[in-house]
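Each reported figure results from applying straightforward, stated rules to the coordinates on display, with no laboratory input. Since we're looking at a predicted model, the values are computed, not measured. Cβ atoms are built from the backbone, for glycine too; each structure is taken alone.
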Structure P
């Protein structure tokens, strides 16, 4: 139906007759001459229809925004003074000769231009309209090019694209499964995969050597701006490799994407142990563009009588840290109160602070309601922190996990609020994660998943699970975890040892993972891999504020699709076929 895309026209097409198809982006009537901005996936072309072509003019006179039309005309230069060099087609226009309305449109629910300011609920309800916006289309086109580049890179590295099942067995990967009832096996359920983890390991057992998949994954978890109930994962696994091998493959892939797609040479990827990341930044995904760091002051605060500080400082599970903010003394009391409320979101009970007005005056040059409680250590602390006139020092005290989360988040917020961000891109690898973390009941849980290989032997792991480090690694960019992985357990004895540490007995292990344990007994090679979140990667590369803006049909933060009204009730007959009865909630 068309000879050219709108956005492909330029001065090389002058005096050519072209046929375009698309949507009317904007219609303007100027003194009897009608101007149409015609839009398709590739861009916008200006069309001029004058009264000399009566039929075309009559049709142009009745079209409105989002009418679908087919237009034939001659490409010509725009008149002097009307060109738009900022627009790819801004030097030319099309003089319309024939115009056919292919389909009319009702008044759109919102305007489809860069000035649109409409709520996300409306955008998602009419997502097929929202997807017409060039901004969204460009992101999805970019996403398509990225996935093509990824496939080409991994194909060249000897990886095979292998599909794994969507209907599978529930696995304990840290989030709730989406369950699918089985009609042919009454009372039994499939689960949608949280990842292809076990299947890709079985592919290594089977000798496939190198596998990848751009896989759909599903997790029934609480949502945030960078989470969706269904998401896309770049999944990679390889045999006969170590950490440096797989990290090198992944790093080269990301470097290539940024260079080829954006013309950006990423800086070096430093390796940082998990313990250092938590100590310095309070996060296992630190944003290294922000030059603020947490400094431990437990030893100093243990010497004060102020229980708010001395209590956590002497508690093995507690932490007291300080965050020096250069130039932060200019913050008003209201701003400090706002930051206090902010850390409260993360469980902090308060936010102590000291303003450094004139350090040469000693304690007299410090402004704070808490200085009187630490006179014996405050000047030593100022020296440790490298404090200077005009700084403010914030303190976190309490349970170490709460302090890390709250002050780590404060560090990020202050960095952006005070324009302290340095550089555009700051990648790193976080390595040497603990194998396990202990919950409030004293039970050990896997930091990553129970198939991650430890750095020690089974005897040492069993003797002291809390001291065991894993052979895991996460790639972080600008404070966002792009992906992570590990060397896997390939020895059945080690796998059972890890299960025991997680309080999974032999009977439960055989019930849940018997197929894996059996496979490990038949010559499983050393192997490992990682998975990247494709949605997060595209979000970062395009500068989108949410992964919902880089997914064609995303869910809301309540895991609903407002466009199709899903999830929804189903016919009682369907429920009976799968042996399910809905128990109505008590009206009380």
Structure Q
């Protein structure tokens, strides 16, 4: 642990070879338009005709870009600050990640409104499937060759594409809603599952298959999530996960909120992650603004984020054990979560959704007595984790239900976009807090727990050990908390310290404008990913030089995790699916946004 008096910044590892130079050597420099951004990665525009060739080249390079981390679009029609970029009414971006290089690259394609078509990338990365469906759903961009291009977030009867700039954002802009008997019948019929639409057979040569709906109201579905099972007895022949029941249009809301008034909305993405959701957003905004926060802010943010990691993992642990048949542990884990919430509430004033991080800092400084509360919690939890491990994780029934169940290897995990504990359970040592330190994580001494089998049991024991490591980080925050301000001294920090508004008229004026109007962020693009509770979460922000975001893309870990389900569970038993769903550790707000 680095002492606060000797803090230093260690830059994250970077690729030794320049992917832009490799692309220029293979395709020529004239093929690409390089966009200067604050995303921290090369961003290159390419013609549609060369898109699949470029993506395939990056996928099969030595030290390849093995993961399609994100894929989405943007309505460019109202954007004024484009800085010589290719003419576009719409654009689609492909965010690729290389583990071996520990670097990313973004490929963009410009589209015209009268020709919204792209070739599907599903033959290069299987997880492009759901991302392309969402882009078609939200923007109306068609992907030729996609296996099943249908709506994914909106109901099948929905009209229009909500993330277009000309689509209404408020209920008052729509006609009054009414649900007649005929409309209700239409909506119910639209939800009927037709196996033929998904290439499924209703029967084999000798017997009929049964089709079973699990969810969207079922305790083992862990939220409003539906999965349709094609069963041969109790064996899952095939299945179709269906999401979108929890979709709230968070990315659309971001276009109507000021930069700082959107912070409370981020809390509701992974609603168990609390301030962990604020962190990538405020870090991305700070990149846009050019804000460097004080060391004390980094330590406070890390401490509270790790508290929420523990709280989320405790809920996972209790419900996961409950899913495989043990009732008692969930009551104990909720007791521990209550102890954590007492600390969180004492520091932030709130429990589940503090919305406590601010652009440039945190809402207020640590209160008197915070250290004793934190010390008591750090002393309490290790003994409880030992008890869980002895009483539950070594239990023969739990081990029998989960060891060897729903296993996948590292290659499969990367192909499907799996991150977090699910990826590290396959043996891959990749945690952003170590690989690409952010918010001061380079100052802390902790280990990255790994397993080897990639099964439902390993995903559980990884998270238990992660809680122990989070306690190590929190204890280091406790013992080495730097002195200094809890906000950056920057005009775009929101809001400035109150005492300064009472002493300086310029600060008072700035405060008035930021509260009534909101800070104006420079026109640019910024990106930040973090190691959140359920995997890698990120915000990709586009500013057009306004008080509001032009486009906010929220990439969540649970979305690709659910897309992977059929590839892992087909051929297994229904009981194995229940253990698998619990081991993923997802919440539907994190999937649907």
Structure R
């Protein structure tokens, strides 16, 4: 038995030709003709490493903790395969495997190979830093976050002047080398994992030329959230992304051709997937992470060719998720699924489009809890603003690129554990991050059949109640922490309560102070942010609001009026960017 999984990062399906996209992707079209293509495949936990924890464990991550490594009590599919006599090999340029928050994943494989240089990977040592054109960068906070990575990225790119030296080329080439070396062996699994088309978009010229672009036009770093480089440049950013997708398509074709040339195509399980998608202006958002999890992010491309059924050239509507991939691999290699795994083998769906689940949960830790049945998507926000009693449960207190701070660990408690922790107690740590505030977006309900672009939210409290009940049931199956039921008012779920919340939200009960009030939740949050910044500069609330007429209802325009009146320089620029972000409630 042999299996290959080709995984891309941030591959958005609506750019692929088999899903109706207009990027140049002939090999994805060829793959669709020779495999089963899933239309209702969804993420579970996001972003990068939460999704990869699901690839190992086959259960949701986002209900219990944010970005982090494999835990000591976690079941790892790839370690289980290794222990069952299946050689598991991973080759990847995904740098997060070698950062603090992901450093336990790659060692679960029998062997692994890391390709250096992606996204500011601390690779090439150069003391003198290259100059960067900072014009157009959004704000000082974003500059601090990106400057180190952007500088290192320029150093790394200088070490890759040709396509043969590009990290994606080296990653796929290393995977092809494994195939050539082990073509006559049995019982192996190969994971070729490419960080592309994740930003920054570092694209060889041959692919840019197909979209009328050159490398000098754009550095590849997409400003998150509020906008791309702006206006006329937005389409250029999309072209760079699509050029990178076309490059990924090219390497997909090379993997397919190699499997066929080595006579492995007919008897090897072949999966092509991604961890999540990306917004490139849809819903007026760019990137991922803080906005509602629209289908451009959540509904991902998925193709599978299973030699046991020879099913090909078909589209499947069965609802499936990332957590089903490890279950499928264990089933394929005839390794028992652990009781902790909630994912389901995909074979029935591949062969006959047989449903394997009725509903799927997905989301970010601390954000909305989202549920879909493939026909509707319901996004449920917390019932009160703020984090409330939100905790992370872990024995591995690291985040994306750092350990938890000592401050984070001062209020630690020991929790008895969950049904998947194998009797181990865990740390219960109060959540300390603050970039997510799902409250300001409210609940959202979309009919995917009549509104596939999710442009017209429905106001249907009865249907929302139906999905909330299903959500509660799935959370119970996944042993969700009790505070989540309180946070989302699922512990006192009634039709009357759902209707009352909808009515309360529609009334926009917002901040008031004296004669002033805010027009909506976005204005309220932006105003709080501006007033906080003003206090840091020694300005009183009265001094700030004094720039507006008494008895005024504040709108978006008023927020920028206050910023213009009270701030200047970099602080002004930072407040404008942050306020643009906070004002968004869609």
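If distance in nm of label points 7 Å out along Cα→Cβ at positions 82 and 538 comes out at 3.8 when worked out from the coordinates, which of P, Q, R was used? Can you show the working numbers first?
Values: P: 3.8; Q: 2.4; R: 6.0.
This value belongs to structure P.
Among P, Q, R, considering only mean count of other Cβ atoms within 10 Å over residues 306-313, which has the greatest calculated value? Walk me through the numbers before you get to the answer.
Values: P: 18.8; Q: 25.6; R: 15.0.
Biggest value here belongs to Q.
Given a computed value of 23.5, 81 for Rg and Dmax of the Cα atoms in Å, for residues 170-465 alone, which structure among P, Q, R does it belong to?
Numbers: P: 23.5, 81; Q: 22.6, 73; R: 21.9, 59.
Among P, Q, R, the structure yielding 23.5, 81 for Rg and Dmax of the Cα atoms in Å, for residues 170-465 alone is P.
Can you tell which of P, Q, R yields 0.05 when FRET efficiency 1/(1 + (r/R0)^6) of positions 42 and 354 (r between Cβ atoms, R0 = 35 Å, to 0.05) is derived from it? Mind showing how you got there, number by number?
Numbers: P: 0.05; Q: 0.45; R: 1.00.
That value comes from structure P.
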